[in-house]
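Engineer: Right after this note come the structures.
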Structure P
Amino acid sequence: MKLSDSPNTLRTFIAIPMAKNISLFLNRLQGEIGNKLVKASWARTASMHLTLIFLGDTSKKEVQEIIRAMEATVAVCAPFTLSAGGVGVFPGLKKARVIWAGVRGQVDELERVQRLLEKNIEQAGIKADNKLFSPHFTLGRFKDRVDSRLLEAVIQNFGHCASEPWPVKSMVLFKSDLRPSGAVHTPLFEAEFTGY
């Protein structure tokens with residue numbers, strides 16, 4: 001996509017793209033949890049990613065600065081390995097609104113990448129969403145209250161499940177378009193980790 005073809009501002013975020021084996025694992029996990037009679041609005045695993053930073057409304061000029069910040073980050077960060085595993089809920093068992101799968105593997109390296117990226121973006125004068133970084137994959141959202149004992153059993157039953165490892169080689173700047181059918185994410189720029 002040429003930025004000259006886009007509107008004045010884009011809704012953007014930076015994320016780690018997900019490997020197909022992780023998508024299939026999360027899809028199976030959703031099915032198995034759903035079979036335990038947990039009703040949720042399940043996320044489409046094909047469009048899942050691991051968000052590093054949500055940027056929100058971004059001008060074309062800021063997009064160029066963000067790309068430079070991404071390039072500065074990947075230049076000093078090497079590829080690393082993650083896997084998906086375990087299950088939890090936000091904000092807690094009694095008022096759960098979201099059910100998620102956790103992230104395992106070289107999580108310390110993932111956190112280092114996120115901190116450095118955030119610092120580089122802020123040094124470029126761009127404000128990022130400074131929420132506490134909590135890496136996870138959103139599996140689904142609850143519309144109604146769910147029995148906390150049932151959720152506790154699900155978390156225990158699936159606490160030890162884990163996907164195959166997945167080599168993380170890049171980060172992607174996405175634009176997000178909100179549509180009635182759900183958000184559509186389009187990649188704008190991909191930066192590969194080349195540091196050692």
Structure Q
Amino acid sequence: MGTNNGKTAKVAVLVGSLRGGSLNRELAELAVANAPAGVQVEIVEGLGSVPFYSEDIDSPTELPQPAAELRSAVERADALFLVTPEYNGTLPAVLKNAIDWLSRPFGEGAIKDKPVAVAGIAAGQYGGTWAHDDARKSVGIAGGKVVEGVSVSIGGAYQRFAEVRPGADAEVVAQIRHAIETLAGDVALVA
């Protein structure tokens with residue numbers, strides 16, 4: 001598992017929270033630290049610098065540098081792992097914007113046919129499931145292949161992580177490890 005014809009499977013991680021000390025950032029870092037053998041997990045930095053998507057600035061000759069870097073990072077990856085909180089019942093604008101950039105050009109975007117999984121931590125009791133469902137819907141429409149069987153929505157963030165960080169919670173670590181293993185397994189299936 002985790003290899004694509006003997007080579008390392010590469011998973012790009014997009015984090016929907018820009019906040020310093022973000023629990024979702026910690027969750028993404030857990031994915032990096034707990035990647036199985038044969039799987040390289042890398043967080044794509046700089047989502048906050050990517051301008052809002054507009055066809056007026058989506059030009060092959062004058063593409064904004066942060067958007068070009070985002071597309072390049074995802075093009076190099078075999079799969080995509082979205083880690084996001086829930087903002088007002090849906091996914092954060094920064095993550096939706098990244099998906100929009102990755103979906104273009106229509107039918108040929110960097111996300112096309114890549115396995116995608118979604119996870120996150122939220123304050124509400126349902127762990128951000130609305131945001132995670134919206135993210136899966138958006139990446140599926142954008143051309144990604146949503147991986148079934150990966151659902152990590154961790155609720156009650158303020159209580160659960162008041163004294164213990166996500167990396168010290170064995171259940172959270174196991175859920176993230178399983179999510180990355182499942183995602184990497186899907187890379188092998190589509191190879």
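Engineer: Taking distance in nm of label points 7 Å out along Cα→Cβ at positions 105 and 129 for each of P, Q, which is largest?
Structural biologist: Top value of distance in nm of label points 7 Å out along Cα→Cβ at positions 105 and 129, among P, Q, belongs to structure Q.
Engineer: Comparing relative contact order in percent (Cα under 8 Å, 6 or more apart) across P, Q, which structure shows the greatest value?
Structural biologist: Going through P, Q one by one, relative contact order in percent (Cα under 8 Å, 6 or more apart) is largest in P.
Engineer: Can you say which of P, Q returns 62 when percent of Cα pairs over 19 Å apart is computed?
Structural biologist: Derived from the structure labelled P.
Engineer: Separate question: Taking distance in nm of label points 7 Å out along Cα→Cβ at positions 17 and 33 as the criterion, which structure among P, Q has the greatest value?
Structural biologist: By distance in nm of label points 7 Å out along Cα→Cβ at positions 17 and 33, the leading structure of P, Q is P.
Engineer: Tell me which of P, Q gives -11500 when you compute helix-only ellipticity at 222 nm (-39500 (n - 2.57) for each DSSP H run of 4 or more, over all residues; to 500).
Structural biologist: Comparing all candidates, it corresponds to Q.
Taken together, the values in this text are just the output of simple stated rules run on the coordinates, not laboratory data. Source: prediction; values computed, not measured. Cβ atoms are built from the backbone, for glycine too; each structure is taken alone.
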